[in-house]
Structure I
């Protein structure tokens with residue numbers, strides 16, 4: 001596909017120092033002579049050496065770049081004030097919606113500034129509970145986090161995963177719930193795995209122990225194992241693998257009655273095969289329900305041999321079907337709840353009823369149905385909100401849930417499954433004055449005429465004009481929906497008179513699979529056009545001006561910001577690409593990157609290479625005036641390896657011709673973001689907002 005060529009002439013744009021280089025004293029990043037040939041197209045990659053996350057040279061570069069960034073940030077006189085206010089706002093009680101297992105209830109709590117949430121066990125919904133597992137005791141700096149839990153059906157044993165420094169690699173440990181003592185069992189090299197109980201053991205997924213860098217090596221040949229308690233990992237039973245498909249990922253789930261094992265097989269972030277095995281028959285083999293990757297299917301529950309399933313097969317916005325395990329093929333499926341105009345986001349069984357959660361213009365709606373699919377009742381939810389958690393069971397006459405809104409932290413409710421009335425069971429005491437703020441939803445046309453939704457949050461009495469600072473956040477990918485959520489760090493910006501905007505871009509999941517597909521592969525430009533259209537709308541409608549806009553996105557959203565700022569550097573004053581996928585020609589060569597090709601395409605395909613090259617942020621850096629930019633990443637990010645951000649920063653620093661800073665903030669001992677301790681979050685957001693406030697002239 002490509003080959004190595006040495007040619008100095010192609011690297012001229014990478015080695016010409018610009019005006020900003022001297023002003024900010026950026027490190028003299030070494031320029032290599034790597035050039036790759038993609039179908040006759042010679043593409044330089046002068047910073048390839050930064051992909052080696054283990055080299056001393058890369059480590060030194062990280063130190064020097066962080067020193068430049070720190071030198072810049074420490075001169076912002078209100079930096080400490082912002083961090084103090086963030087700390088003050090963050091310091092409120094938090095609690096998840098409780099769920100029942102066995103005879104007990106469980107939930108997560110945080111008294112305010114604890115680095116990690118603490119798992120509690122309660123005798124009842126009203127009980128204050130006691131600590132079952134406190135991950136804050138597992139490290140001195142809070143960088144060890146819980147990455148998932150699973151409680152045995154009898155409620156006696158807890159399986160829990162721990163992650164270190166934000167890595168996707170997980171160790172599974174076990175705890176006796178009665179004595180609260182850890183058991184000796186430890187399972188290592190687990191990644192992208194659930195923990196599903198069967199009797200006195202769990203099904204889980206893992207890779208072989210890495211032979212190279214654990215943080216950047218390709219993840220291949222996923223396998224499912226069964227671990228019996230009180231045995232060594234070496235004795236675990238191999239349940240499923242495919243030696244011919246290195247890209248396959250497997251996820252195992254045991255039915256609530258523990259009679260069936262469901263196996264989900266994926267090769268990307270979209271679409272899955274589905275197999276089911278009868279665990280009551282030792283001779284039983286897996287039965288195929290779905291044998292391709294053309295649709296998303298997930299088992300909701302089963303009643304005996306009848307299974308209920310959510311699927312977007314022949315229904316881009318999803319439907320509920322049922323089937324008998326003895327006749328599982330699609331032609332035998334029975335539609336229980338047909339596809340509607342709204343996205344069917346979640347389905348649950350409760351008190352022998354079906355509860356269906358819909359997204360209507362990216363806001364949650366909840367309805368109950370009979371098991372035969374007859375509409376029972378529309379369940380009232382409080383305003384513009386998102387169901388952020390929902391816990392129920394077919395045999396329980398209640399459910400619990402949490403709702404999220406842009407103007408206030410999550411609240412938890414108890415839902416009576418007889419009357420379908422909700423009762424507030426937890427409301428946090430936050431110092432953010434939610435009543436002073438409002439969220440509106442607007443719609444605008446993108447470049448090609450597509451109708452795009454956007455949430456806009458601000459003070460009720462705000463004066464909107466060309467001097468009003470505006471913060472636009474986006475994602476647009478992997479079928480992920482951006483619905484109402486409270487982000488405590490945004491509160492600092494809102495308090496300072498800013499406007500916070502979240503457009504629902506194509507590529508996301510807000511309007512179903514067709515909406516998702518409209519922002520993938522060679523249609524990815526639609527996502528960037530939608531985001532640009534959002535900024536243009538805000539200026540045209542006099543909410544703000546381009547010189548008062550800051551743009552931000554994480555991961556795939558980091559790609560979004562990198563693409564937008566290289567295509568329209570005039571669109572904003574500040575750009576914050578965070579843990580972004582920025583080298584679109586090589587992303588598939590690291591960790592789980594190949595799974596993203598269903599959304600992005602792959603440079604090994606000629607036509608897709610052409611599309612990727614057109615927008616790849618790293619390959620579209622030119623000698624132009626870029627907005628003030630701070631790239632954020634973590635040195636232990638093994639989801640989107642930090643080399644993306646490293647190389648993009650080096651290219652910007654060489655080519656920017658404005659006086660604006662091109663900085664990179666590399667969080668040491670931190671990963672992609674999951675499990676990041678509170679102290680690190682406050683420090684990161686404090687620096688981010690200091691950079692935004694300073695460059696938008698929001699002096700305090």
Structure II
């Protein structure tokens with residue numbers, strides 16, 4: 001079953017194509033596909049056509065009603081895992097299967113609404129199939145099928161014979177890890193990012209680009225699992241990458257397409273995508289390499305496809321050599337004999353088949369081989385049988401989690417035991433592939449870092465990938481190098497949604513960043529992954545959830561000293577977590593469950609420098625602590641002032657009542673300069689004798705000193 005979004009994209013594509021049918025053509029197609037009993041509006045009719053295509057029981061009935069050749073055409077599309085087919089290739093494959101009806105099976109599928117024409121630049125309204133197919137020239141005509149329809153026809157019998165095979169006792173099997181072609185396609189995509197490839201009007205390569213691909217040391221290097229050389233491996237990689245959507249043709253040029261998330265952590269789904277792309281690669285041949293055709297017709301896609309289907313007819317425990325496959329193609333494929341060099345006619349193309357199986361399908365992990373005496377024998381792997389025969393997806397062996405070693409010279413060693421298609425895709429965005437051996441080599445460069453940032457990767461995402469899959473933490477010198485390259489291009493990253501992870505201590509967050517669990521620091525204890533999605537929770541112990549979108553609440557308790565505060569973590573929010581680190585300094589030494597902070601002159605000065613005035617600080621403290629900025633803390637931000645010093649004669653009386661009386665009685669009030677406190681009075685030296693004489697008779701003795 002395809003992912004929902006892919007099914008939805010296919011459905012919307014067919015909706016657009018149905019909408020370009022004339023009303024007469026649409027009703028004619030719907031009369032066979034939907035079989036409506038009444039006349040309904042065209043918009044509703046299109047909806048019913050799409051609903052019928054997505055209805056498995058109805059589709060099974062419609063497929064059974066088709067002629068044999070049309071059913072086999074759908075089966076070929078389903079087994080190729082490719083929804084768009086060139087009409088000429090489809091007719092050629094059907095002819096090899098014994099159906100020489102020409103375009104009749106294709107027009108039957110069009111009449112029944114099971115496939116649609118890829119209209120491209122044709123007139124906005126299509127009234128008849130001849131306008132799409134042209135006058136006998138079908139080189140550029142293509143049809144598209146909904147993936148769910150193709151999947152329903154996948155189990156139909158194509159009528160292929162069972163070729164001769166036999167068990168081989170205890171064979172020394174040669175197989176591959178399936179990563180070589182994903183790596184090569186990633187390399188050629190990187191090269192197209194640096195230097196575009198321009199195509200001729202016949203969709204062929206210019207000599208300069210062909211030579212560049214031929215001499216590329218990375219693309220042309222052989223690997224241990226490749227039992228036969230692949231001629232023009234760079235050209236094959238180029239057109240294969242285009243067929244897989246890694247490259248796009250625009251204005252006569254091949255350009256790198258935006259990165260997608262189609263390559264996952266397991267290999268099998270990626271091999272499905274690569275197999276679908278391989279069956280669409282045209283100007284390449286296992287013997288001659290790059291071989292453009294003047295007619296636009298290429299037998300290689302159908303010959304290689306049918307050769308693999310012949311191998312799928314073998315029982316799982318049997319092996320076959322290439323000769324029976326070559327013999328069948330020689331006798332049945334209309335164009336097979338014409339593509340073979342003269343020296344290969346004696347064996348009917350045996351070497352062609354061996355090169356295709358051992359040079360292409362074996363590194364793709366679809367075929368495994370064993371050498372019996374001097375002859376190579378082949379059979380499908382578990383993945384190959386799942387792809388072409390059916391059944392449950394085979395379980396892939398686990399990969400090594402830490403497969404990268406970042407060296408101080410900015411080179412990366414990537415051990416294939418830990419590579420996955422997803423990791424290959426991630427590394428390809430920001431690191432340059434230099435070697436594709438058992439231990440692949442990459443290099444971090446300013447150019448690749450820039451391309452990675454352009455594709456949407458962040459600096460934190462690069463570091464997270466390297467740390468998460470690295471045997472060691474990224475060396476500081478390399479981390480600084482990446483930072484300097486990234487700083488040359490300022491970016492603003494916006495997450496429409498994100499999962500924030502709050503750690504109990506800053507040290508815990510540092511450890512999580514080093515392990516690649518999270519990468520972007522929000523505060524000293526809060527971080528998130530580089531893409532904002534959920535981190536891998538199996539590495540975390542969750543102790544609770546918090547609503548960071550909650551409205552601000554009072555969550556600070558100010559101590560009596562006016563500068564110490566305790567945080568109520570249950571009521572705090574994300575905004576406070578970001579603000580408090582600027583406003584205060586943490587008080588160390590407390591357990592992780594207790595978080596205390598101190599207001600200091602330096603911390604409050606940071607807030608003033610950031611634009612906060614006294615009114616804003618008071619408003620913040622009222623919101624968070626229920627009171628304005630404490631008096632002790634206000635001292636840290638009040639404007640500069642001066643204080644005068646004086647030498648005073650202070651008279652301290654026995655009680656506040658005496659002081660009140662002396663301040664109120666006119667006789668003594670004129671002798672006192674000021675009252676300094678409840679019992680303290682300021683008296684000048686000149687007035688002190690007079691005050692002593694006045695209060696003496698009242699029983700108040702003032703010390704003469």
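The numbers here are math on the coordinates, done by the rules we state, and not lab data. The model shown is predicted, which means the values in this text are computed figures rather than measured ones. Cβ atoms are built from the backbone, for glycine too; each structure is taken alone.
Suppose you compute distance in nm of label points 7 Å out along Cα→Cβ at positions 577 and 681 for every structure in I, II: which one lands on 6.3? The structure behind it is II. Looking across I, II, the calculation of mean count of other Cβ atoms within 10 Å over residues 321-328 that yields 21.2 traces back to II.
Structures I, II were shown, and relative contact order in percent (Cα under 8 Å, 6 or more apart) at 8 was computed from II.
Can you tell which of I, II yields -11500 when helix-only ellipticity at 222 nm (-39500 (n - 2.57) for each DSSP H run of 4 or more, over all residues; to 500) is derived from it? Going through each structure in turn, the value belongs to II. Once mean projected area of the Cα convex hull in nm², for residues 49-128 alone is calculated for all of I, II, which comes out largest? Comparing I, II, the top value of mean projected area of the Cα convex hull in nm², for residues 49-128 alone belongs to I.
Using Cα Rg over 2.2 N^0.38 Å, single out the structure from I, II with the greatest value. Present the calculation step by step, with values, prior to reporting the outcome.
Working: I: 0.95; II: 1.50.
Ranking I, II on Cα Rg over 2.2 N^0.38 Å, first place is II.
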